[in-house]
Every structure is written in C-alpha cells, then in structure tokens.
1. Given that helix-only ellipticity at 222 nm (-39500 (n - 2.57) for each DSSP H run of 4 or more, over all residues; to 500), derived from a single structure, equals -21000, which label among I, II identifies that structure?
2. Comparing I, II, where is relative contact order in percent (Cα under 8 Å, 6 or more apart) highest?
3. Of the structures labelled I, II, which one yields 1.10 when Cα Rg over 2.2 N^0.38 Å is computed from its coordinates?
Structure I
Amino acid sequence: MPIFYECQRCTACCRWPGQVRLTTEEITRLAAFKGLSEPDFIQQFTRLTWDRGGLALQEKPDAGCIFLEGDDCSVQAVKPQQCRDFPNLWNFPGFEQSCHAIPKLVGEEEFQRRIALIKLKGST
C-alpha cells in the first residue's frame, strides 16, 4: 500500500536551503496575490536559478523562503507547485527527520485521489 504524507504545515521544508523554481503562471498568480505588477514582483521576490535557466524565489539570509513569516506561509493560497508537491511527489532521503508530515497507509485509489488534489489546488 502506498504511503501518503499529510502535511502539518510545520514549515520545515520552507527553511531548507535550495531553490523554488517558478513557472510563468506562478509568477502571474503570486504577483496578483501580492498586488504587484509582474515586473515588480520579479524584481522584489525572484532571482535567476542556479543554472540560469529560469527564475526562483529569493531566500532570506538564513536560507528560509522569502514568504515565510514566523511559522506561516504568507502566500499559502497560491504557493508554487513545487511547494505543494512536497513530500508526496518529491522528497529526499531523510526528509522525515525534519518534516512533520504524518505518514498514512492508503489504498492505491485513495493515494491517486489525494495526489490529484495536490496537483489541482494543493494539499493544505
């Protein structure tokens, strides 16, 4: 049976070093949510990806996400797909050491239903 991880919004994933790549659609959605034009959003909140092939969210000096405010995501309603996909559609060995998502054994049909929801609108 597959394991589905139920996010507890602990924000541990928002504090790990790395990069959150953004699609054009995500930039449009995030800019509108923040009440900014797309160029202003890009200027204030993004940087080039490491491979210089696109844009990613800037990080705070401590490597945390630019949109992390305390223990809350200030753009939760429109957070990027990469954020929504963790830890069910991507993760890394040992992520369970920091992430507080609750593992649940579910049937294949239920697993696919929950994954479809993540892809559609996010898990939280």
Structure II
Amino acid sequence: MPPIHDATRPVAAPLTIAQRICLQELLDEEWRAQVRQLTGLATAYHSAESAGDGSAAEHLSAALAVVRRRLIDVESALARLESKTYGACDGCDRRMPFEQLEMNPLARFCTSCQPLA
C-alpha cells in the first residue's frame, strides 16, 4: 500500500541528538530485557523437554516465538535508528513525534495511521 500523504497534518520536528540518544538507550535496554527473557525461556524449554513434559514445552515454545519476534522488532528499530530512518511512519512516511516514540520505541505507525495497520 502506498504511503498516505495528508498535507493538513503537522509534521513532527526531526529528532534532536539528545532524543536519539534517549531512544537508543530505551531500545538497548529493551534488547537486553528480551535477550534475558529469551535465555530464561530457552533454559526452561530444554528442561521441560528433557523431563518429557510436552505440555510445558509446547507452552514455552509459543512464548519463545513471541520473544523472538519482539527481539527482531527491537533489532529492526535499532537498525532504523542507525540508518536514520527511525521514526518515519510506515503508513504515511511522516516523522512521528518524539513523545510517541518515547512511549513506544518500537512504533512503526503514527497515531493517524495506526488504525489502518
């Protein structure tokens, strides 16, 4: 779907260096948290599998998939931050406000495009 351009909506200011640093720190901490969670779940999964607890292993496998997806999303956001494309809405290509990104550093859509996602 092509980006939606609405000239009547205000454009957010570009991120300042301080804002970029703040968002980098938020994303780095989220990455570390996801890695810790992934490690714990993987250990529990292997323990359940070794003990022959198929039900627990199945539940843990689903949880691992969710954490892996989240980790991929964090790494994608970090890559966009590095390439200076971070904060551009995937729907309309406008810059998202710092406040929105600070609340949800993984946001890919502005508040106007979010319902369309």
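1. On the way: I: -9000; II: -21000.
The correct label is II.
2. Going through I, II one by one, relative contact order in percent (Cα under 8 Å, 6 or more apart) peaks for structure I.
3. Going label by label, the one that fits is I.
Each value in this text was obtained by applying a stated rule to the coordinates, not by laboratory testing. Predicted model only: the values in this text are computed from it and were never measured.
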